[in-house]
Structure formats: structure tokens, C-alpha cells
Structure 1
């Protein structure tokens, strides 16, 4: 690579870093390591066993693997179209318009272990699995009148229509399993369409966010229960809290057709296929840790001053709660904008310690807030660089 070309790429990456502060990796260009094999990437699923990403490319019908060094190669080819994918028990499941296939990743090359054809389906897309060995697949009808969700038993491979066209789906593009509420979260394509929930007990559909941003393509859920949703209307990725009670927060913008999202729990990363740009963006979420350091029941709620303070780049913050409560612990910048949610879950009484890494943030004054249903406190901390 000549010096001028390298400088040009460096300037582009600097510009992208301003547009997408959370960007850590992006396969945007052909380079000296490997040719860019991505074409219309629709989904990028993390394979934790082999420490790689498996990217389905819609127009070419190929699945490209990207190893830990960023080197791309073909894993599977020969399909007409490939859309969403997920991995369960080291089996890669993916949709191909009217069928769902499963390949065993423990073999080289991967061997076909499931091939379920669903006659009458329009476009099988987003998928997720529950804790009972079932795979759910969204079927998107462009006309908006025949949307469905299918259910596949991953032991018997028997399939059924779980949500019918008459139950009020709003053009489903992707779905995510919510284990705490035993439901599916459904994001829809059309502008202003709702974010929906499907009860797994009886398949009823309810709207949980009316008149959303819309033009949604992907959804992923992190270990804290927060949801990340990609929108073509805004070319951004938006973060919703686990209960969808607060307005969404934009965590990445300036994208170009962000498609199905996937969460890498090992590295706390959201992968975003940039469909129109033929690349994948990787968003590093905040590096956080929370642990219970004492189990006795405190007499009072209390939020302690962080230590060390000032700090660079990490600090620890203790707090104590007296009852089983839903606890939220957030970080705000000097303008009052939330930049991180470190805790958003029900916790038992005790003394806790949270660690926060400010490596990716500018030096200055920040605030942290502890909140339950009957207690709230805010303190200031200083990041120096």
C-alpha cells in the first residue's frame, strides 16, 4: 500500500470515528490482507467457539467468515439468497427466503443437519431461539397483509405457524427472545410501525412502542437486557432500555443500510452489517463490571463517591440497597446526556461495586446516578487525560 493511499484511508477512518464514536472495527476497504468478499451483508453472527463472525450476504447467497485477524473467506456458498442467522449449540441456522437450514460448525466443512422448507412463506428473515429448543422465524410480506412468525422444533424439525397473518404483525424484519418476560420482541419495517411483543404462551401480539421510528431491520439484546435496533430511516442504531420505558438513545449514526444486528456476549460487541456499503461495523459497548461484595442487609440506601477520583481511565463505585428492587445505574456527561447504563436489573439487598472504563471518552466532568423506585442519588466524578 503506497503512502498516499494509506493517508487517505486514515483520514476516512478519522471522519468515521467522529460520525460513529463507538466504532472499533470496520471492514470497509479491500486491503493487503484479504479481498473484501462482502456483498449486501444482511446478518453478522458471532461464532464464540471459533472466535469469528459469520456474515450472510443476501444477493450472492454466500456466507463469509471473518476471523479474529479480519481475514475473510467463504464458509458456505450456492444459495439463491441468504438472510438472517443465529447459532445454537454450535449449529448455524440461517434463512433462505422459503427455507431454514442448519449446518454443524463442528465439522470441516460444515455439514447440513437441518433443511426445513416452509411452503407459502414470503421472505423468511429475522430469527431467534428460546430456552426450550425452539427456533422462531419472521416471515415478511412486502404487501403487509400476510406477515407471520413460524416456529421450528430443533429436535424434531417440525414446524408450525406460530403467529398468523390475522394477528396484527406490522411487517416483521427481525425478532429477539426476551427470557425475562417469555416473549418475542418484533421490529417492523414500515415507517411509524410499532415495536411489538409476542407472548410465547399464547402467541398474542401487543404493541409496546407505538409509532416508532420505523424502517427497522435488526434487533439484538445485550446481557443487561437492553435492546439495540437498526433503522434505515435514520441510518443509525438506537438503544432501548429493557422495558422500553425511555426514549431511544442513538449509539451509532452515519451508517448506510444497517441490517440484522447480532450481539457478541464474549466481547460485549454489537455487529452491524452495513448492507449498502458492503461492510460490517462493530460497536464496542461500554466495558463494565458489577459485583456483589457483601450480602448482609444494609440499613439505608447509599451511593458512595467513586474511587479513585479523579481517575484515568477506570474507576470503581460502590452502592448499597436494602430491598429487592429494580436498580438502574447510569453515567451522564456534563450536558446531562446518558452515555452508559451499567446496571438495569432487579438486585437483592447488599453492597455492590461497579467498575467503569472511560478509555473511549474525553477527559472532563461526568455524573453517575443510582435509582430505584424509592431512592435516587447523583454524584460527580472527574476523568483526566
Structure 2
């Protein structure tokens, strides 16, 4: 049976909440104050918590913060019950990680509906997470061995020839073999890093405590960071003349510097790798409605609507038609990093003409 913890310092209200929830076929435990509620939550690990806000000593906000800071209770759905109806109070609770908010007085139907909706949403989130993890495991099992063997075979093959035929090879041949070993090793490293990045995203997705900590980090002067990364990548690709920068600076955006570099580098790699030399790669960045919009446009292969809808782990499109390295994780990784920060990634494209990838990330408060 689903277990619910009710925290309320008014005995009559607590009794009413317990009776209502028990009538809805839930197992209910009650606590008369915040401290008792926190202790009970850690002991019984309920499936959902409903809590008053204004309580002496330890209020509902304090309880929620403590729960979200404990990995054992961080993911328990939480509903506030309060007579405080001001918008600022609602927003404060939501910012701390509350899932819903009921204003007193509420009816039995309203309480049961809110509880049912939160439990269903939590269950769906758990199922989605498990589905992604299952997909991740299956793809690791079926795709990873093949993808890793290709560059590894090059490394082993050329190194074995060097070891066995070193005395008969010319300096030019030795240099060529060494270059091929280096290329294979670099490709292998990139593949491993991409698999690890995607796996990291999937682990973080379902950990509210980790997400809250990540969202405290800020990239300052993001336009400057974008410019430096783009110029360095274009130079490495020997396409400096193709790069177009249209950047508006802002004080900062909410994302860790490490994840932003990984996200943006994947977008750069996608734009340059799948477009031809002497065609423009245009990067635009500007504030828009409280977010920072970063778009990268390239002219080349593009994507169909179906391909766009299928972006996800280990997808790769038109592999037989185009020689590709890796498993098409770039856009999935960029999308995953953006979503960790309540951002989003969208794509506009015309096949064989152009592709525009747009990422929205929240602006940091000035």
C-alpha cells in the first residue's frame, strides 16, 4: 500500500488530512511538527509527503530543504499545505523543490486529486528513468563493443607492425604508422568520453540533490567563452574563414563551466563535421525572455523531421551513405546537458540544405 506522511501542527487539520487520505486507500502516518515529520520521513521513507508551512521551530521550508539534502529522501514527492496564498510563498516553495501547493481551506477531493497526480507523475518519471537506463545498458552491450573495436584495431594493428617490422621500415613509414596509431587512439578516447558523458547525464537526471548543486554554478561572460571555443575549433578544422560570430554578451548563465564546454563543443563538432569547407558556420547568441539563446547554423546534410524526432542515445543517421565516426551521441549529449539546467535544445532543418541547432539556457541573476 502507498504510504503517505502528513505533517501539520494543528491537530484538527492533521486528523482531517489523515482521515481523508485513509479514505482514499492510502496508509498514512502523521507528525505534529516539522522536526517530528523530518525524523519520521527518514525512518519510514514514505511514497509522498504533505506538509504545512507555518510551524514553530522547524517550518515546512526547513523540512523540505533537509529532505532534499538527504539522498535517501531527496526524490520523495512533496506537497505543501498552507493558508499563505501569496505568489511569493508559492514560488519559494517551488524553488526549494516542492512538487505541488494546496491552499487552505481545501476540499477532500482537491487533496486526493493533488496526491494522485503527484504519485502518478512520480511513477511515470521513475518508469522513464528506468527505461532510459535499460536502453543505455542495452546500447552499451550491443553498440559499444563494435564502436570501440574499430579504432582499437587500428591502434593494435599498426603498433604490431611497428614492433615486428621496425628494422625494415623507412622513417617515413614509421611516421605514417605512428600518425595512424595516434588517430586511432584519439578516436577511441573521444568515443569513451562521449559514452561516459551520456552515462553521467542519465545518472544525474534522477538525482535532485545533484541537480540542485549543479544549478548553482555559473558561466560568466558566456559570449566570450563561446568566441574562444569557436575560434579554436575553427582553427583546428582549418575553417577560420567559414566562422561567423554574432554574439551579445550577458553577465552569466546557469550551467557549470565544464558542462557548458562539453555541450558547446559537441554543437561545434556537429556543425563543422557535417558541413563542407567554404560554407558558413554561423553562431548567434543573445538574451531572450530570461534565457540565453545560442544557435549554430551550418549548410550541408541537414536532417529530416523523423531524424530530429529520433535524437537520443546512440542514434546515428545515414551511416551507410556517409562515413561517420562515433555513434551520433553529440546532439543527445548537448540536449541532455541543457535539460539538466531546465534549458532545452531544438532543431530546425531542411534536408541537404541547412541545419540550425538552438540551445536555451537560463540567465544568471545580475
Please compute distance in nm of label points 7 Å out along Cα→Cβ at positions 165 and 189 for structures 1, 2 and give me the label with the greatest value. 2
A value of -0.25, -0.34, -0.83 was computed for log10 I(q)/I(0) by the Debye sum over Cα atoms at q = 0.06, 0.07, 0.11 Å⁻¹; which of 1, 2 is the source structure? 1
With helix-only ellipticity at 222 nm (-39500 (n - 2.57) for each DSSP H run of 4 or more, over all residues; to 500) coming out at -1500, pick the structure among 1, 2 it was computed from. 1
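Rule-based calculations on the coordinates, nothing more; no lab input. It should be emphasised that the depicted structure is a prediction, and the values quoted were computed from it without experimental measurement. Cβ atoms are built from the backbone, for glycine too; each structure is taken alone.
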